[in-house]
Structure I
């Protein structure tokens, strides 16, 4: 389902690139969409889920479904009112939020468009945060299908906005903003029948007394207590993103969009591996920790790490070596120029350096969250924030927007290394007898063959000129990529790699 979502996400970005290119309009949209996304990570994928899922799993394991449903209703009530207040504040103070995240837009048409789009899309934070509440409930009940499919509806909403709704607006990019809202409503609507099927549909109380009682709930207080450091942890990473967006707004027009288009390609393997595996790991790790089974929790993390290296290492190499074919085949249409392709390629190369680190974070961090330890990732996040911004001072003057991507990638690698070291020191991750050296040797041989095929394919064709034959260009891109992957897995098999080991039962 995550694969389906990301493929449709690429289709969405291709259509947006064709319709709007990399312009002041797309810069305005990306900045405006980033603001509710920052808060989404705070309320939804970040602090809330990290605090909510482990405690929900614990209550479900120890106290049964009745207590679990009561906790869900309490949390849903508190989350609903928090979101309502947040959305109102966001809509009212949109002009100041845009200046805070993109001060380079001041006194430009991008600023005016960003304010309108921010006000239009800010309620999306409410929809997607309630969707994440539902996802936490469903994942705890081992139902991963609906939460993983849900992002597909946002992509469909945005595609509808760019193709059908945009032409009706004097400023067409506003149609894309409306598409985001349609996607948010559809995402929330999909959760209702799924929650009803597992008997965990929350009751949101509207009375003041009910809200007051909910705030006194013991488990809700525990979640809130965990959320405070988690909010800080997420805020640290998002602060880095805000700073980077602000820097990009001062660079050449289109810089925010080039990073966004590259980010979409980078997010494909990140979500497919990091989000999917991390989502499956967190409930299983929480259960193992509740039962005191540290050996099994260690095995689960090692399994996630092996799967990450096996699939993310070639993905990282593809971003670094095959950036032009990817950017040209997916985006080089309509208003997206050859210059835009080159600028996107530079950002892709920079992201490729840190892709493995970005994915490993999503595998290693659940090792702390499952133990309800959020303080350690916070401390690591602060250090990484300082490191990333120091790297910006070095790289941005030389590489412009690509320097921002490179700083993020290197910061992610440092983050992953420190998380791994923290788990080892806490005894949550054993390193002896795991056969990592043999694993890496086989992986290196496979990557040499994989990279050689992609390097030849990237330099054998004029990918910009092939724009006159777009279907042939897409088929060539898929052909070279497919050949490289087939050769990669064949070489690993010849080297004695055991695929069955990764497919063994891990729950």
Structure II
């Protein structure tokens, strides 16, 4: 087997530390988890010039609530005079890219049970990281957008006890800590914050209200919240935790972000965290250029709307996106891969585009010109016999590192690894995307199993059926490349215990 690392290897994973000049203590630590996936998780720890309390801010745990993740963005790399922040602007990047509430395996904010779900997934890997960060914090704010306007009494269909908008949600009025360690007065803290914040809101319609879900009670009408991040933070980490909900009824995004900022800043003041207040930056995203590498050559800087001429079969790798924003951006090679193709190599056989998005919004593109008409590969494919095409290499993401495996070779990995099949290389590059890659012994979580396992995470310690392994020993598994129902190549994955 030959290995090739196509991007920076990160194993949970310190990307950089940037220190301010102030006192020697102030710094920002940026960590990246699950790189080379649609679930890439960026975490920012900001330490102030003076020590103090730590607030954790989560945005984007549900991907159709931009007010939350765009507000968290503003706190990701600011300077603190006192105290600390842990900021996760886009907890569920997968759902943000699709602009929908649920992630790959449902609502991420319903995966914080004390013991977690039995079935592992990339969503739950994110949750494990969030739980560790919560344990480092003194208070949690989970930023959301809720429906309508919360009211403790029924007013109308859009303003009643079942609505969440313009409220601060908590799980108990007072929560008694174990071992006679006192209690957390969540209701009192929420009312105090709301009183201070509302005094700065001109439009009374946008006033916040305290919303006690009383989740710890057997009589709660919100038992599902026992699987939420705030409930976990309160009952397991024993810190005050709140869901901050602006209303989806408010159409102006800038207004929602300003309201979120007001609540965050008021909580910071309450905990003695002093910061240089973040600005409100909602400028339209603009692509300066993409850095694109062809084969093993140098990178080309390609501005928005430009065309890069390549040869059919050339390997294209987007190494960086240079724009007026630093976060939430992905490059998507149209017709190949998934939503986030940054740092993933693809062989291009026909004209296509690299589409650039900020979150779910498209804002730039670069054309890839092979000189081959769109219909040509389809016509050629119809005339190719399966015997004429051979699988040569398999591209695999192994625990966040991209590797290639030659046909017939064996990948040796530990039994508790995570694999993602990313693509195939054949002797006829224009047919690469027509090939099905089937990991024998794995069934992806989709309604119709067509045998193609590309881009589905495989947790080798739990997802594989041993009866499909060699001699049914659960150790050596075949990965089959299929074209027009014929096998065109085999690869092997061997599980080891060390």
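Structure notes:
- Here FRET efficiency 1/(1 + (r/R0)^6) of positions 215 and 463 (r between Cβ atoms, R0 = 41 Å, to 0.05) is compared for structures I, II. The highest value is that of II.
- When P(r) over Cα pairs in 5 Å bins from 0, in percent, for residues 127-310 alone is computed across structures I, II, the figure 1, 6, 9, 12, 17, 18, 14, 10, 7, 3, 1, 0, 0 traces back to I.
- At a computed 24.9, 77 (Rg and Dmax of the Cα atoms in Å), which of I, II: II
- Given -4500 for helix-only ellipticity at 222 nm (-39500 (n - 2.57) for each DSSP H run of 4 or more, over all residues; to 500), calculated: source structure among I, II: II
- Structure responsible for 19, with relative contact order in percent (Cα under 8 Å, 6 or more apart) calculated and labels I, II on offer: I
Read the figures in this text as sums done on the coordinates, not as results from a lab. Not measured: the values here are computed from a predicted model. Cβ atoms are built from the backbone, for glycine too; each structure is taken alone.
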